[in-house]
Each structure stands twice: as structure tokens, then as C-alpha cells.
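Next up, some structures in C-alpha cells.
Values in this text are rule-based calculations from the coordinates and carry no lab data. Given the structure is predicted, the values throughout are model-derived calculations rather than measurements. Cβ atoms are built from the backbone, for glycine too; each structure is taken alone.
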Structure P
């Protein structure tokens, strides 16, 4: 009898789907005859006591086998039994709020879950170093397994519109650095496409900037793919990322990428992006102008980006998870996965 892998997700929401997209891609690669899998979404959101207890109890009732907590709701590890895996995407939440809030987050999202699970995966070497500072006692449990881009995204070349390029910006949270990107684009003839719900302050800044822009939010992944295909370049000058999946998605589509030289982003982008200081508006502006004016630079970034994404295919990432499951489950080694040649 094959052990089932149950992927445990946070409550479904139209606002957040990056974690779900990554692990749906992993599940698609698993041969169900060799490695049956299932998904389970908890019913409660937020970090209140009622939600935490309810979600832990719900996870306790899931099928036995390998339980893989895919991120965000780390505390449900208290409702798992061996064998189990926890994926930690970043540690930013542990450093926010007052002392009591930080203590509770460290306790329920990091310290106790680290004791409960058999393995912890992190999505970048940068994230590994951050996690180690919070849970050094779990060093031997931690393994780096990167995110993968989805197969729905494929190479789709298009002529670059140097007269008025369409620039794609993903995310409106504070770390996504939209405000500085807006400042950087002032005076550049372009069209800015923003994915994510704007705050009143961001809306006001855009209206006063003179930049031609569009905005969509809470859209399905298929619509996001359409925006990658429609854009001329992706500007992802974030101030903090545990990984930075839009970098890979843009590279896989064949678009030049601007991203930051901080946290995990250089690690993920490889040589396939123009790196900037996200706190320096002029540096972002110069990078945009260089890509618009330099055809050779654009072609080079696209080519290097297509080479870089070979490290992050769904098949290769799924294989790394399979090897991990075999370790903790003591199961017979799996010889094949959908889409991977022997």
C-alpha cells in the first residue's frame, strides 16, 4: 500500500495563491500510482486562538501518511504526527509587532513546529540562514528546496515596444516597493501594469505621477500569465523576498527582469536579471532606461533567464521532495515521476 502525501494549505483566498501554485505544480508531477497525494485547506484564517485551535484539530483528522504543511500556517504542525514536513517561506512575520506578539509568533510559528516535524524545507539559502537564527536547534532538519515555476508559463517572445513599453509590477505590500518604482518611472514614457490591490496612498501617488497605468487584483493565475505575455519587462525591485517567484515566471515567459540585489533575489535570478538597489530610486530608473534603450542587453537577459529557469523546473523540485519523503517515510524508492525521464 502506498503512503499518501497530504499537502496542507492555508484557507483558500482570492488574495493569496503563490504557495498554492507552487505545490499544485509539485502535485501534478507526482505519479498517482506510485505516489498518491491529496490537498487539504484549513477552514479558518488569521492568527486568533479560535482559528489556531480549529485548524490544528482539523489537521489531526486528515489521512495518515506524510503530512506536508506548505507554509503560512506553521502552527498546525502541532496537529501532525510523524512523518511530517514543514515548508517555511520566510521569517518576516516573526520580526513584526510588539514584544508579546513577536514571542507568540516565534513560539507557535517556529519553535514548537520545529520540534514537531521530521523535516523543514526552506526555499532559498537566504531563507535558510534566516530560519537558522530563529531555530538553530533544528539545523539538522532543515533542507533547501527551491520553488518551481508552473508549467502553464511558457516561452512567448514578442517584439519589445521601446516607444512605450508595458512594465509589469507584481504586489502592493510594503516590501514590493511600488512607491519607489512609481517615483522611478516618472518622466519615462511607459505603461505600468500593477497586480495587487492599491492602498489609498498608492492610488493618490499614481494619479499625481502622470504615469499611464492599469490595476487588477484578486485575479486567477491564468490572468497573471496573460499579463506576463503582454508586458515588455518586469520590474520586481522588492525590498525583501524569501524567494521571489515572479523573477522565474518572467524569465520563463522570456521577458527582461529588473530585481533587487538584496535578500534572496540575486540567488534566484542568477545572471538573468538586472540588479538594483531597491532603496535607490535613481538606480531603478537607470535600469529601466537601460533595458528600454539597449536591445543587446535585453536579448542577453532573456537568454540568461531561460537558462536560469532550468534549475527550477517543477519536475526537478518534485524529485527533491520525493527524495525527502522517502527519507522520512522509509518507503521504497520511487523510480519515476510524470515528466521526468529515467
Structure Q
């Protein structure tokens, strides 16, 4: 019979279990708190840096978009399709009288300086921010009504029709009128170059538009229509100031001869280009202010001492392609 094995004889002696002393626990807690504080500080600094980057990206995006939008709009100022016999300098950007529109085509652009005491822009006086420029442009749509991608004629909407028929062009080169919606009473009866009654010349929507900075630091525009001003259209927020300088062609060769922020009344038809300055501001305050002034044309913007918003000035040069091209 086999002998029984003694299991307990081969067991290792048990060692006494002992925990952390109070000092060791306090040291461990202290080290943990130091590491936690370092991690919290790192996270806070990273978050703050990220917020600053977001603010910077935001104000740059708003400023560049505002400048690009204005540049594209002003580039087409004075475009009336094939019309080259341009005249009329009625200086009333806010008028809803289509008869006056016909007599104002040479005034393709009309600005209002921040110190302008005139009444031409009173229609936006209540919503325009003090100390900022505003600009009015008029033009025809770049697409012809009814063609693919362009809305058809709509009753009550103003349009411009330019004759392509030589014999007709010499006596009535264009028609600027409101669409009736009834072919039998349509004012748009001018003809194409074939001079055939059944082939009417195309019509383009007639646009009269005012750009301005709102009291809430936004870039907006309104369209002037025979029924009055449309509701303001927001272009972008975070735009604190707009300043414009105009290039005047004094001798009719299409090249700028002088730059001014406030052309004389007689010089507006001779404006062939412009310089734009847009001051963009972040939507949220930063930890500290930049403490610098910003120069825009004839204006110097100085933030308040306790101001903590980031800002940036964007500028561009824009030619009025059609008016300049006709002069050249």
C-alpha cells in the first residue's frame, strides 16, 4: 500500500501581508495630483489654442468671402448686355421710378462715403452702421431670361432689352420696363439683328443693388425694385467696416487718373475701378486684445482699450469691366 503524501509538508511558509503606510499614501496622492494638474493645464492650453485658431479661421473666412462677393458684384457693374449707347446720370440710387432708371445708366456705380451728408442713400439709413461706406451698382443680369439656368420673365420684375436691329437701334436702342406677363401688352418689342418682328431681342433682368454694413456688423445688400426695397440679404456676418476708394478716368482713355473716396457728382460716370477694404472681426472675444489700429482708405479704426476681439483687414482692386472696356 502506497504511503500517503504529505501535502502540507511542501507548502511554502506564508508571508505576512502589509499595506501602504500613511506617508506612502500621501506621497502617491501628491504625485497623482501633480500629474492630474499637468494634464488639466495641458488640456486647457490646447483648448485655448484651438479656440484662437478657430477664431482666426472664422474671421479670415468671413473677410475673404465678403471681399470676393463684393468683387464679383462690382466687376459686373455697368453691364447692360450689348448696349453701348449709355447715357443718363440721374443720381437717385433709392428711386423706384423706372423712368428715372432709364435716365441713370451712365451712373453704373454710386458710393456713399462714411461722412456723406447727402440723402441719396436714405433708404438704408435706418439699418446702415455709422462710419461705414455703402455702394450702389446697377447692371443687367449676365443670363438672358428664359434660357437654361435663368428664370423666365416674371410679371412685376424689371428687365432690360437691347435692340440688335441696326435701323431700330439708332432710334430706340433699349427698353427698360417691368414685365406685364401678357404678350399682347409686353413692352419688350425690340428685334434681333434679323430685324424680324417674330424674333424679339432677348431680355435680361435689370438689377439695382445697394451693399452696406448693418448695425449688427454684417455685410448685406438690398435690391431696389419698382415695388420698393427687398428685404435685406445677408452676405456674411462678422464684417465690422467697409471702405471704398474710387478710380476716376478724367481723360476718357479707360485708365485711372485719380483715386478718391468721395468723387465729385460729375465724376461718378467716369469711375472705372475701385479699391475695397473690408474689416473682419471674430465673433467671440479672445483672452487679450491686439492693441493696434487698422487703416482702411481714408479711415483709421481704433478698437476700445478693453476690446478683446481679433480683427483683420482684407483689400482688393476691382475694375468695372464694361465701362472701362467701352472707354478703351
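Which of P, Q yields 2.1 for distance in nm of label points 7 Å out along Cα→Cβ at positions 75 and 315, as computed?
Q
Quick check for you: by distance in nm of label points 7 Å out along Cα→Cβ at positions 251 and 291, which of P, Q is greatest?
Top value of distance in nm of label points 7 Å out along Cα→Cβ at positions 251 and 291, among P, Q, belongs to structure Q.
For which of P, Q does helix-only ellipticity at 222 nm (-39500 (n - 2.57) for each DSSP H run of 4 or more, over all residues; to 500), calculated from the coordinates, equal -11500? Please report the intermediate quantities before stating the final value.
Working: P: -11500; Q: -7000.
Structure P accounts for this read-out.
Comparing structures P, Q by percent of Cα pairs over 18 Å apart, for residues 67-138 alone, which one has the largest value?
Across P, Q, percent of Cα pairs over 18 Å apart, for residues 67-138 alone peaks for Q.
Give the label, chosen from P, Q, of the structure having the highest value of distance in nm of label points 7 Å out along Cα→Cβ at positions 27 and 307.
Q
Using the calculated result 10.5 for mean count of other Cβ atoms within 10 Å over residues 147-154, pick out the matching structure from P, Q.
Q
If you rank structures P, Q by mean count of other Cβ atoms within 10 Å over residues 91-98, which sits at the top with the largest value?
Top value of mean count of other Cβ atoms within 10 Å over residues 91-98, among P, Q, belongs to structure Q.
Among the shown structures P, Q, from which was the value 25, 40, 15, 8, 6, 5, 1 of P(r) over Cα pairs in 20 Å bins from 0, in percent calculated? All intermediate terms of the calculation are to be shown ahead of the outcome.
Values: P: 30, 56, 14, 0; Q: 25, 40, 15, 8, 6, 5, 1.
Clearly, the read-out refers to Q.
With Cα extents along the principal axes in Å, for residues 163-210 alone derived from the coordinates and found to be 29, 20, 14, which of P, Q does the value describe?
P
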